[in-house]
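Values quoted throughout were computed directly from the atomic coordinates according to the rules given, and no laboratory measurement underlies them. Fair warning: this is a prediction, and the values are worked out from it, not measured in the lab. Cβ atoms are built from the backbone, for glycine too; each structure is taken alone.
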Structure I
Amino acid sequence: MDSASNIRLPVINLTEEILRSGKDSWTEARNTVTRAFEEYGCFIAVHDKYPSEVSDSIFSELQDLFNLPLEIKVQNTSQTPLFGYYGPNPYLPLYESTSIEDAINLEAVQKFTNQMWPSKNNHFCELLHCYANQAAELDKMVSKLVFESYGVEKYHESHVGSVTYIVRFTKYRVPEQNETNVGVLPHTDKNFITILQQSDADGLEVQLKNGSWIPVDFPPSSVVIMAGDAFSVWSNGRVHSPFHRVTMKGKGRYSIAQFAYCKKLVKTPTELVDDEHPLLYKPFDNFGFLRFTSTDEGRKAQNPLKAYCGV
């Protein structure tokens, strides 16, 4: 369906000053964040650390990263589908990405950096490690707001302990004449929460529940915070995991996405199951689901989530 051009994602102010300024501001943030996740599955967060000097500097480094020789880039491998290096292919000719697992861990970041730049690139290593930890703090705060909103904050510490963070850098090149403008096909994220930041080129579009698509405009100092399928399972379907895509508009685009994946089984809290909300999903293995969606069965399923763990 066509874009619903008059609708925009909610913009929510999550600056530290607002969140520390008293109980009322925290309660308001809690309510608006939860409503946004339920209605849109995502929102734009204005936060004092984004885009900080750190993320600005990373974007200036990404060009060098993607300009490295292919034989170096392909050394970033992973046993997990879609992690590691993913090069352009006939289905996604404009798309190229590389991922770092356990990105808040300095050793993991050093290993990636030394693989890409054997002669060392300490500047990039420090930037990336700092960025990943900033994004992780924002992720924890956002999940805490929602856990509190649903009255199940007692589970939050356990949730935080089960999360691992994957950072993915993506480059979308400009399409050539008569070439598709599809940067990435419509998909939902498979993880719990995604924090996404882009360079100065737009292109991200989100599908509303009514099927129409809306463009996402990033204001200054903002990121998009998006719910993934794991969050939808945990919330017993209350949180919406939205389809989104990238359509290239004639300018090259870089993005940084930090994905929070759960290492432990994701279970819907008993408090979120009642007569109005019967249990929708069995306990959910986040990485198991990611692997399932890369199989023929998972790709063919009309609703992969229900096929994998539906009650």
Structure II
Amino acid sequence: MNLNTAIEWTDTSWNPVRGCTKVSEGCDHCYAEAIDNRWNGPGAFTNVRLVREVLDAPLRWRDPRMVFVNSMGDLFHDAVPDDFIVEVFTRMWWAPKHTFQVLTKRHARMAALLPRIEEQLRAREADLALLDAPTPLVWPLPNVWLGVSVESQRWADIRIPALLRTPAAVRFLSVEPLLGPVDLSRWLGVEWMESFQGWGAELLASLAGRVGPGGGVGWVIAGGESGPGARPPHPDWLRTLRDQCQAAEVPFFFKQWGQWTPDLSGRGRQVDVPPDGHTLPPSEAPAEAPAEGSARMRRVISKHQAGRELDGRTWDQMPAGAVTR
């Protein structure tokens, strides 16, 4: 992977939207904000910009690739007009050889807007009928994966139900930066739909085999935080996510340890991470005996030094049908 991005789980990034504003604690040390402010000045990132000149870029890419949509913003930000989001989905429809990964923290707007997007694309297909549409419209778009960021149990409980109400070929989670223990088990299978009647039963039938076992979450990415101010994860939080995914036969991708590693053999400041999440930033942690079940982590110079191995191996699992290079 990685044609023009350092992100391990994709090939390239496509940014028709640039800029964003913070919505939860996972945004506190946003890498995209740091990059944008470095190039455009402090505070520039909060100015959400539509980059219309790159809309057609995926139509010109010759080889199939995995495409992360908006590594430098959020497609479903309130400042992005509905019609522009339709334009982005139109390009994804017209570029079926690529797989597009759309990740958002604006779960509610995504779930609410998808029906209108489908309506607009069907109207556009009808208008193109005499001119031959580039490719027949299938909904949900089979080459578009939709995901939400989940940094804690609180946001898992809020964002994942909205994601599961959203039609998608694959639904995925980015559990990064992981700031506390997260239990995903209720969303990795069909339990969330078993009590539904009518609409829910129809949805379950329509999703069978399309988004992972039983129609729940189809892919989980997990990782620690990197960069200045990075908060260390407890290794057991990552192990638990891996084990949940393995038990449910859901692909698991361990992206990084980030700025902290459980390897204590080298140089670097060490902190004890409590098992139930962070109560104080490491620099403010009191000098007292660590809580039972705490894990000691060592700060390193870069995420590359910390590596990507979890219990002695890498976890690079991808959903079926992922583009491989």
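Given a computed value of 13.6 for mean count of other Cβ atoms within 10 Å over residues 155-162, which structure among I, II does it belong to? So the calculation was done on I.
-8000 is what came out when helix-only ellipticity at 222 nm (-39500 (n - 2.57) for each DSSP H run of 4 or more, over all residues; to 500) was calculated for one structure; which of I, II is it? The structure behind it is II.
Here distance in nm of label points 7 Å out along Cα→Cβ at positions 187 and 259 was calculated and came to 0.7; which of the structures I, II was it taken from? It was calculated from structure I. Taking percent of Cα pairs over 37 Å apart as the criterion, the largest value within structures I, II is that of II.
Quick check: 4.7 is what I get for distance in nm of label points 7 Å out along Cα→Cβ at positions 43 and 275, calculated from one of I, II. Which structure matches? Only structure II yields this read-out. Out of I, II, which structure matches 21 when relative contact order in percent (Cα under 8 Å, 6 or more apart) is calculated? Only one of I, II returns 21 for relative contact order in percent (Cα under 8 Å, 6 or more apart), namely I.
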